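Take a look at the structures listed below.
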Structure 1
Amino acid sequence: MDDATARLALPLLEAGQAQKEIAHNEALAMLDIAVQAIVQAGPTDQPPAAPAIGACWIVGTAPQGAWVGQAGRVAGWTGTGWRFVVPQPGWCAWDAIARQEWRLTAAGWERGVVRAERVTIGDRQVVGARRPAIPDPLGGTTVDGEARAALAKVLDTLRQHGLIEP
């Protein structure tokens, strides 16, 4: 029989187990770190000197001190010590200081990157997948320099924003 849950490694209670409250409280402490995670900073290697109870951090790739061996995990201070949760790709944590979301990908933690196939506002798609390149205006029977310059600026802006191919 397993003694921990598959995804969060939360301790499970066993029949006849003495002091079940210890395992139960440990599971609650880990859930408090993992569910709707809020961190003070993204990947950092040095634990803070005086953490507040309930404060969390994303542990960096070369952790030091009390965080040695906990790379990439979410560390939370409980008042009685550090608790570590092993996140899975797709997990998110809100950075309370930077006011941006961290997301764990297969390559590691990234902040401030929005990945989507489209953006929809009020049931209307306003941004979708990148479209093919649009050529700059050339030729024609009537040349209007101001219109051509305005159109070139629009096309340049769309290219800079990645909405059309360069």
Structure 2
Amino acid sequence: MFNAIGAYVRGVEWFNRVVGRFAMYLIFVMLAVLLYSSTSKTFFTPSIWTLESAQFLMVAYFLLGGAYSMQLDAHVRMDLIYGRFSPRTQAVLDALTVGFLLFYLALLFYGGISSTHYALEYKETSYSSWSPHMAPIKVVMTFGILLMLLQAIANFFRDLAVILGKELP
């Protein structure tokens, strides 16, 4: 049983590492889009697609990189008291509070699936003058939320191993 959990944690963390490292470079794509936007507004005809494209890239950057951030424990945390606890006590607190995170992410995932289904079924477009289809970014958002949900479960298993004093294989 512990080998299966270890395989799950390794698989999820490997996949999130690959996706997270890809997502890190989306910031440069977004910067290029914004640079083009500024240049085109100053010297040429303004583009109608740049602002919304930058917003979509930022959403992808945050949501696809979220699971990797969770894996690296690089997210924001109020650390005034928590940082003084032993690793085992920290793992106990994390294991107790992960239920709230899982509930929140499960609701987000359910909403993402529903919203993506709607966007695909009705060919939903944005209300802007560019009017891009919303389905691609909603698929990316739902996928990013799923990765965070899987990483939260993997973090729970890691915390459980620390609590039990065992090493994940």
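Things to note:
- Which of 1, 2 leads on FRET efficiency 1/(1 + (r/R0)^6) of positions 55 and 127 (r between Cβ atoms, R0 = 25 Å, to 0.05), largest value: 2
- Origin of the value 1.00, where FRET efficiency 1/(1 + (r/R0)^6) of positions 95 and 111 (r between Cβ atoms, R0 = 25 Å, to 0.05) was derived from one of 1, 2: 1
- Structures compared: 1, 2; top value of distance in nm of label points 7 Å out along Cα→Cβ at positions 15 and 31, i.e. the largest, recorded for 2.
- Here relative contact order in percent (Cα under 8 Å, 6 or more apart) was derived from just one of the structures 1, 2, and that gives 13; the source is 1.
- Structure with the greatest value (metric distance in nm of label points 7 Å out along Cα→Cβ at positions 7 and 135, set 1, 2): 1
- When helix-only ellipticity at 222 nm (-39500 (n - 2.57) for each DSSP H run of 4 or more, over all residues; to 500) is computed for each of 1, 2, the one that comes out at -6000 is 1.
- When distance in nm of label points 7 Å out along Cα→Cβ at positions 47 and 63 is computed across structures 1, 2, the figure 2.2 traces back to 2.
- Structure from which 3.4 was derived, distance in nm of label points 7 Å out along Cα→Cβ at positions 39 and 71, options 1, 2: 2
- Identity of the structure behind 9, 25, 22, 16, 12, 8, 5, 2, 1, 0 (criterion: P(r) over Cα pairs in 10 Å bins from 0, in percent, calculated), options 1, 2: 1
Here, each number is a calculation from the coordinates, and none is a lab measurement. Here the structure is a predicted model, which means the values were calculated and not measured. Cβ atoms are built from the backbone, for glycine too; each structure is taken alone.
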